[in-house]
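We did not get these values from a lab; they are worked out from the coordinates using the rules stated. All figures in this text were calculated on a predicted structure; none of them were measured in a lab. Cβ atoms are built from the backbone, for glycine too; each structure is taken alone.
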Structure P
Amino acid sequence: MQVLAGRFKGLPVKTSAKMSYRPTKSRVRKSLFDKLTPYSYNTVLDLFSGSGIMGFEAASRGALSVTFVEKHRKSLELMKENSLKFQGPEYKFIKTDVFTFLREAHYFDLIFADPPYGRFELEPLSESILEHLNKNGKFILECEKGQEPYLGADVTDYGDTRILTWKKT
């Protein structure tokens, strides 16, 4: 897996077959970031980070700060190792579950969430995440294609993947 565009274009993101994450497919990442052009999101939050690929794509395109929230230690260690290749932005690695993190006051311009499919009720999770979005910010949620839209989300499907997007005005 590699970063698709920006200043880190082509640099690989090391992953491990021993870990149980599901990185966002490259064609989905490309389409998502094409929709974010021109890129103007300085502070980024990558929830349920897994490999960290969404945060590293954002860093490559100009984010000044990327916060990764992941409860699995080995995933965080690999993200930290990968971050050494992507110098420039400030990276924060938070080892906790997303719900604990969301209890604190943090605000971001762009938030990605890719929770494990079928494990959480997405509407209350999304309501909580939207509280942490700065004005004019965007929240992008990756879920299964069968997920019904809610809270006025924009919907885009890519194969079996559904992307729900909200903008805070």
Structure Q
Amino acid sequence: MTNILTTQEAADFLKCEVDDPTMLLLLPQIDAYIKRSTGRDWTTESPIPVEAKSMARGLIVRWHEDPGVLNSSQEAVLSGSLLACAQQLRVMAAFYFLFEGLPGVGMIAIPGVAEGDVVLSVVGKVNITGDQSDKFEAVITWDGFLQQISAADLDETYLEAHVIPASEVT
């Protein structure tokens, strides 16, 4: 299983050995904590966003150096900066949209997207895998819709689009 932080990244950050038993126990717990607190499994991303890695580094240091904090309240577990990381990841998670493909060219209703938003990627999730971006428009042309530009039969396939607002594009 992939973790947000590799064992080498965690060991380098903690300045410990890659087989440190406490660190190895914490890695999946951190992934689960971040998934629960942000509503998204960031271990499935490729590459894993730097924001997720940043939060994971903050948690592993805190939990590795003071394991007793795991039994504390949420406020004690997360400092202000880690709460900010979690909030940023929650906002980022809102830019991912799961939808069913069409049997051919057409418009797919996706509430929340707006004309000018940029489609960073489209990845197959059910009955199709891998990058499917070439089958969809790269920039949203109609508010609330994603255009499937390929005549390929994507009916009964589920895909996930990563869309960011035009204002976020640099």
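Annotations
- Structure from which 1.00 was derived, FRET efficiency 1/(1 + (r/R0)^6) of positions 16 and 80 (r between Cβ atoms, R0 = 25 Å, to 0.05), options P, Q: P
- Source structure (of P, Q) for percent of Cα pairs over 12 Å apart, for residues 32-95 alone, computed value 68: Q
- Test item: helix-only ellipticity at 222 nm (-39500 (n - 2.57) for each DSSP H run of 4 or more, over all residues; to 500) calculated as -7000, pick one of P, Q: P
- semi-axes √(5λ) of the Cα gyration tensor in Å from the coordinates reads 22, 18, 17; which among P, Q: P
- Comparing distance in nm of label points 7 Å out along Cα→Cβ at positions 56 and 144 across structures P, Q, the highest value is found for Q.
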